[in-house]
Every structure is written in C-alpha cells, then in structure tokens.
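Listed after this line are the structures, all set down as structure tokens.
Just so it is clear, none of the values below were taken in a lab; they were calculated from the coordinates. Only a predicted model underlies this, so the values are computations on that prediction, with no experimental measurement involved. Cβ atoms are built from the backbone, for glycine too; each structure is taken alone.
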Structure I
C-alpha cells in the first residue's frame, strides 16, 4: 500500500467527499435507503453541503488519503442534545463530554486497508483533547459492516433507536456509544 494519511478537510476537499458519499451510498446503501433515494443524490448539492460542513466551527471533517487519492472521510464534533438524550428527552449526566461521530465512510473499493480506523482514531484523539470522554453514533440496523467496525472498537448499542423515512423506505438506526480512548496505528 502507498502512503496512507488522515488530515483535517478543507473546502477544496468537499467535491471528493461528495463523490465518495455518492459512490458509496449507491454501492452499499441502495437496498437500505431505496434505489430512487440513492439515484437522486446530487454531487453538486452535496459538494455545497460538505463545503459548509468543513468550515463549520462546531465540528471537524477529516479525510483519509491513500497516496494522492481521497478514499474516505469522518465528521465529528460535540453531540447535539437530541443525539444523546434518553427516550424521555432527559440529558445524560455527562452530556457536555459526549461527542457525535456523525459518519465514518470509506469507499468500498478502498476498504479493509485501515482507513476507517485511522479516521476514527484521529477524530477520537482530537475529541479527547477537547474534553470529550465518550461518543455516540447512529448506524442503520442493517449495516453489518459499520456495526462490526464500531463493535470492534468497543462501541455498542445503548438501547436507543430512531426511525428515518427516506420517502421510499424506513430505516431503523441504532445509537451506539463508547469511549474515545482508542488509538489505531497510523
């Protein structure tokens, strides 16, 4: 494998991030989200959204690169109250210390090379430096690859679920949680 790196994304990375999202969702999530939903993804619109995301002060987007090719990305930051609340809406005791890992996505053809681990490990290190001790993420119940990844680092479902409606399908997501004291080899 050529040189594999992770760095914080900038606006110039937004088009690559959008392209990875479109290719990955069309490859891996058509059955989950519905074919029409993934076919409707617009790279230009997503590029604009990712441009705003990489410059948003409350979160950080990271990109994984293999050589000169961007192969994956991760978005993380402080967890919004809705993402950490109990079923009754009450906040957890450690709410101020909880981070949200909104996504860790590696294009399937670049999978199984450690990029997801490097992305998560870099984000976890930065989140710990900001005072976060625990994280949450939402994963589709049918996404065995993502569930396996998060379970391998000690993140597990906490019993909270949400249902999203794509207009074509309903997607049941599990909230996973775990510590941020995780290190991967760079």
Structure II
C-alpha cells in the first residue's frame, strides 16, 4: 500500500524491517525517513515524527488462545491471564499488559504464533489477519480461538520532520485512494496473495 501511495507521487519507497521499538528510534533519530503505520499518540512521545492526518487503516486487536476457555474478550479479563504474548514495542499492547506478571515479548508475529502453538503462552494479542495467516502458513489443523475485540485503532503514516513538506501531498493522495476504495482493494489483494 505504501509503495503504491508513493508511486502515485513519483517516489520509490524502500523498506527496512526491524523490531517495532527500534524502528521508532531509527525514524525519530532521522536514520530512516518515517514509519509505515503507527497509532496517533506516537507523535506525542517521538517529537521528530510528523503524522499524516488521514488514517490509512483501522485495526482490530484480539486475544487469541489455543484453549477456548482462555479466549478473553475484554481488557479487564486480560489482567487475569497468566502467560500473555505480545510483539515487542507495539505501544498499545505494551500498555495493555503493563500490570501482568508473566509477559512474553517477541520480535514478530511468526514468533508470537509459534509461542501460542507450542504452549509457551496462554494468550497472544494480535490483529485478526496476522495470527490466522500464521496458522494457515503452517497448515495447522489445530484450532485457535478468538475472543471479542479488545481494541480498535486507526493507524497513521509518519514522516521524519525533514520530510514535513510531503505531508499535505501524501494526505491528499490517501484521501483520493479512500474515495475510490483503493486501500481496501490493495489490502484484499495482499492477503489473497499470501494464501
């Protein structure tokens, strides 16, 4: 989606995968040019990042469990979970589990799914498409149970401050893409190609 967005304004985008917290430190320090998707509040803490005003995506977070009775559906119930897994540096998830005693932090969704499959955690906090894709990828017949939505967030594109001049241009393109449902089509094509 980001590649397509930048192509529309004549820029080739390159990506550097890294753990969430390190990515923020790199972009806020000007070592990379920005963040693909982040929550709105990131700009309050990372002052060198400028948010593009229009959200790119809406993401719903769930608690997943290998045992149906552990598929919790509220932030209050999460506090009672013994072993909970999250992706390191995902700010909302870190805030959710800050009072839990046994939190397992991993660097990516693949490792998070592995911990749940192997029984190293009771619950994994992730978005819908992410976790189910990991089960499909491994061709697992095991079931994974999902509770009610824990949290819904809008995700925004951020740029390092030296690129602030691009913010209104990118925002206008995002609005055009939303108007013709282009973002949804790109996401659907992406997830279909991963099956």
Query raised in the report: One of I, II was used to compute Rg/Rh (Cα atoms, Kirkwood Rh), for residues 51-146 alone, and the answer was 0.97. Which one was it?
Result: II
Report summary line: Taking mean projected area of the Cα convex hull in nm² for each of I, II, the highest value is that of structure II
Report task. Consider the structures I, II: one of them gives 33 for relative contact order in percent (Cα under 8 Å, 6 or more apart) as calculated from the coordinates. Say which. Result -> II
Requested in this report: Looking at FRET efficiency 1/(1 + (r/R0)^6) of positions 75 and 115 (r between Cβ atoms, R0 = 25 Å, to 0.05), point out which structure of I, II has the largest value.
Outcome: I
